[in-house]
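Derivation of every value follows stated rules applied to the coordinates shown; laboratory data play no part. Keep in mind it's a predicted model, so treat the numbers as computed, not measured. Cβ atoms are built from the backbone, for glycine too; each structure is taken alone.
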Structure P
Amino acid sequence: MSENKEKTFTTFQIADICNVRPTTVIKWANQNRIKAHTTPGGHRRIKESDLLAFLRKYNIPIPEEMAAAGRKKILIVEDESDIGQLLVRTFQKAAKEVTVQWTRDGVEGLLSVGQSTPHLVILDVEMPLVDGARVLATLRSDPKTKEIKVIGMTGKHLEDEKLRFMRDHTDAFFFKPFKVAELSKKAFELLKVVPSEK
């Protein structure tokens with residue numbers, strides 16, 4: 001989806017980020033140090049991914065909003081504090097390429113998705129206010145969110161119909177107590193992220 005609409009930058013914007021003159025950026029492009037394409041009007045444009053690669057290669061500080069934009073976002077929707085905190089710590093420690101947000105109920109979870117679409121939702125089923133099954137049904141019924149990867153989990157005995165719905169509409173499903181290493185391994189597979197932990 002978003003891959004086709006990758007953000008591009010002008011030579012002026014890049015000059016501002018790198019604290020140089022626009023002519024310097026043009027020189028970098030002419031020397032093939034930074035990958036650029038030219039518009040029909042003769043202006044140079046640089047894709048965000050090419051700009052990030054350039055900044056990393058030459059050890060130029062990456063603006064915080066750009067660094068965050070390149071990361072995969074995980075949203076944890078879980079009302080049990082110990083599990084929520086454990087998952088947040090696990091993901092933050094295991095990979096620099098992810099950002100993690102934790103909400104404690106389905107309403108908060110859906111509001112968070114509306115503000116910033118995550119790449120992966122880790123979703124508890126039995127929660128106060130709005131349960132995980134209703135959150136999942138809402139995500140899958142909206143064209144903007146139906147492709148989000150979802151890992152479901154529960155520590156309660158579910159009715160057959162609810163359990164079947166969760167298993168049919170999630171990318172993976174875990175019963176508590178689960179091995180955190182197994183859940184995080186599945187999450188990183190779905191995100192196509194290689195964890196940095198040995």
Structure Q
Amino acid sequence: MTQPLNLPNGYYELPKGKLANVVTCLEMLSKPSVQEAALPDGFSLRRFSGADSATFRTLFKAIGEDIMWFSRAIMADEKLKVILDTPEIESYGLYHGDQAIGLLELNFTDLPNCELAFFGLTKAAIGTGLGRSLMNIAIAKAWQKPINRFWVHTCHFDHPKALPFYQRAGFKPYAVMVEIHDDPRLTGHLPYHASPHVPLIES
């Protein structure tokens with residue numbers, strides 16, 4: 001839940017163990033012009049279910065450990081299984097053969113809005129053009145449903161090319177938020193070496 005932030009200009013010191021994350025929210029209010037929504041030969045998209053929660057966690061970690069993805073890392077197994085089994089939440093793995101290299105999740109639980117809840121590639125797949133192909137599929141799948149708004153959020157912990165990538169895809173920024181949360185490396189949910197671009201300050 002968001003809360004209004006009405007602070008005077010200035011610097012504010014966080015309590016030890018906390019992180020401040022600057023989040024940019026973007027939206028797409030109409031379906032863009034038709035783009036090819038296909039993957040190269042040898043690649044496939046497979047939908048996850050609750051039975052695949054361990055595979056999902058492994059992929060989530062491989063993609064998100066260095067960009068401070070922690071929401072599903074701290075989530076209980078049973079809750080994750082419920083999410084993956086929810087018909088209105090479509091979670092897909094991008095596979096090259098039998099190797100999972102990408103993650104796409106669309107959340108339709110708040111129609112007529114659709115959230116691009118997770119989108120990412122493993123390090124080796126970044127810069128290969130697969131991100132554009134996967135985004136075209138995400139856009140096509142989202143607008144196949146009765147939506148009037150497709151939205152996503154990114155943050156300054158994310159890959160530095162994430163924000164311009166979303167903008168090139170047709171998303172436009174509409175809000176900036178500040179998220180305060182526990183450092184998951186200090187709570188044991190991520191290893192100490194995760195997200196080395198985010199300073200680790202121990203209490």
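Below, the figures for the structure above:
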| item | result |
| --- | --- |
| Relative contact order in percent (Cα under 8 Å, 6 or more apart) derived as 35 - corresponding label from P, Q | Q |
| When Kirkwood radius over Cα pairs in Å, for residues 121-160 alone is computed for each of P, Q, the largest belongs to | Q |
| Label whose coordinates, when distance in nm of label points 7 Å out along Cα→Cβ at positions 65 and 177 is calculated, return 2.8 (choices P, Q) | Q |
| If helix-only ellipticity at 222 nm (-39500 (n - 2.57) for each DSSP H run of 4 or more, over all residues; to 500) is computed and equals -13000, the structure in P, Q | P |
| Value 1.09, calculated as Rg/Rh (Cα atoms, Kirkwood Rh), assigned to which of P, Q | P |
| At a computed 35, 34, 26 (Cα extents along the principal axes in Å, for residues 49-152 alone), which of P, Q | Q |
